[in-house]
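Next up: the structures, one after another.
Throughout, read-outs are computed from the coordinates displayed, never taken from laboratory work. These numbers were taken from a predicted model, which means no experiment stands behind them. Cβ atoms are built from the backbone, for glycine too; each structure is taken alone.
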Structure I
């Protein structure tokens with residue numbers, strides 16, 4: 001699969017000599033130590049964090065019974081328990097994970113994401129959002145439960161504060177209930193400047209402060225799959241309505 005090549009087109013939202021814009025946003029609420037800000041009369045909100053963890057879920061080669069997948073099978077809760085929230089159970093033997101019987105990744109488990117293409121079988125890896133190719137965000141359970149934070153399929157824009165690396169994203173998975181914000185897919189980490197990102201230990205991930213702009217109620221119908229070009233267009237348009245990166249970043253200074 002090819003990577004969604006969006007990053008260059010988004011430079012239009014950050015003119016190199018733009019004057020600082022008046023912010024106009026206020027702190028809406030906090031999650032742990034992260035302040036969420038938003039503008040009056042808008043559901044969109046934004047926050048900044050230096051924390052980043054890498055999610056491989058949804059990739060067809062994320063986990064393997066012999067622990068040779070992109071991520072460690074212990075991170076999927078296997079074999080000690082809790083794996084049913086991450087791995088697809090075998091329909092013929094629900095007490096064990098399903099193993100892909102054929103195809104390029106025969107022998108691998110099927111790793112789920114919360115956002116899914118429900119027209120496909122639960123054992124089809126294509127049902128889930130591929131962390132290798134789709135820039136996505138993981139929301140902790142407690143954060144997802146907060147009113148107004150958005151849901152699976154909602155769009156986002158993400159930027160490395162100190163540079164020009166940026167990317168659209170989609171909220172595609174849920175993480176541990178009280179985890180900090182900042183877990184992202186392999187593809188999003190690499191769009192933001194990472195190289196050969198390793199979900200097992202975080203090697204290769206970008207370093208810095210990352211700004212996330214979330215657009216609640218922006219999901220498509222159906223929420224997944226979506227055309228990547230239209231997803232890009234919608235994310236850019238929604239950020240532009242807020243005043244673009246210039247205005248967002250002025251609120252963080």
Structure II
């Protein structure tokens with residue numbers, strides 16, 4: 001297994017940025033629980049961090065190395081700051097474009113790894129759970145599946161309940177800079193529901209979505225609301241809840257469960 005950290009200049013966000021990676025290129029088979037995942041070429045997973053996080057979170061707090069070994073995955077973990085992985089519509093602040101287009105292109109050029117829709121997934125926790133949903137639904141031609149854990153689906157709270165426990169996590173000025181006018185937010189492309197309906201209207205295939213949330217997580221109700229939306233839209237998704245809060249203990253267990261669910265397909 002190879003692992004490391006790289007820095008390169010990203011045009012879409014106009015900065016030198018880091019990403020960490022794990023590649024299962026020389027795994028000893030006695031380390032692997034289920035050899036069936038090595039009957040195919042490695043698949044690719046872009047894994048996103050949460051608010052205040054960095055590209056090393058899934059290495060040091062999470063189980064990226066273990067997941068790469070067990071499921072034969074090339075895992076790439078970028079840093080984007082507290083951007084919520086959103087585009088602002090101009091070079092220098094296009095974080096969604098960076099994740100979906102520029103980073104995969106750089107990976108392909110540097111490592112010779114082909115990032116096709118059928119072999120590429122995206123996932124993340126908290127802000128990264130929202131970011132993985134938003135990115136996958138903005139670029140459904142780039143990702144076949146999304147694994148969203150404890151997703152910060154705060155659009156409705158920011159728009160309608162800014163003083164709620166969830167909405168108040170982000171300072172007022174920061175919320176405005178991220179999401180713009182609250183009155184326009186719910187109908188904007190920052191709302192994953194809007195993006196999903198747009199995919200259906202265009203007749204495109206939406207990525208498979210795996211959602212998981214802890215029953216003691218403050219984001220539980222917003223995740224249930226999105227689950228109900230997907231159910232109403234007859235989306236191809238799987239949702240589950242389990243014991244836990246907004247912690248690595250939950251994320252490490254459910255990234256494993258999410259990968260098992262997605263890779264069965």
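When distance in nm of label points 7 Å out along Cα→Cβ at positions 22 and 222 is computed for each of I, II, the one that comes out at 4.7 is I.
Upon calculation of log10 I(q)/I(0) by the Debye sum over Cα atoms at q = 0.12, 0.22 Å⁻¹, for residues 102-157 alone from the atomic coordinates, which of the structures I, II produces -0.36, -0.96? It would help to have the intermediate numbers written out before the result.
Values: I: -0.36, -0.96; II: -0.31, -0.82.
Traced to structure I.
Among the shown structures I, II, from which was the value -3500 of helix-only ellipticity at 222 nm (-39500 (n - 2.57) for each DSSP H run of 4 or more, over all residues; to 500) calculated? So the calculation was done on I. Here mean count of other Cβ atoms within 10 Å over residues 110-117 was derived from just one of the structures I, II, and that gives 14.2; the source is II.
In this comparison of I, II, the computed figure 19.1 for mean count of other Cβ atoms within 10 Å over residues 54-61 is attributed to II.
Hey, relative contact order in percent (Cα under 8 Å, 6 or more apart) derived from one of I, II reads 16; which structure? Each step should come with its number before you reach the end.
Values: I: 25; II: 16.
Of the options listed, only II reproduces it.
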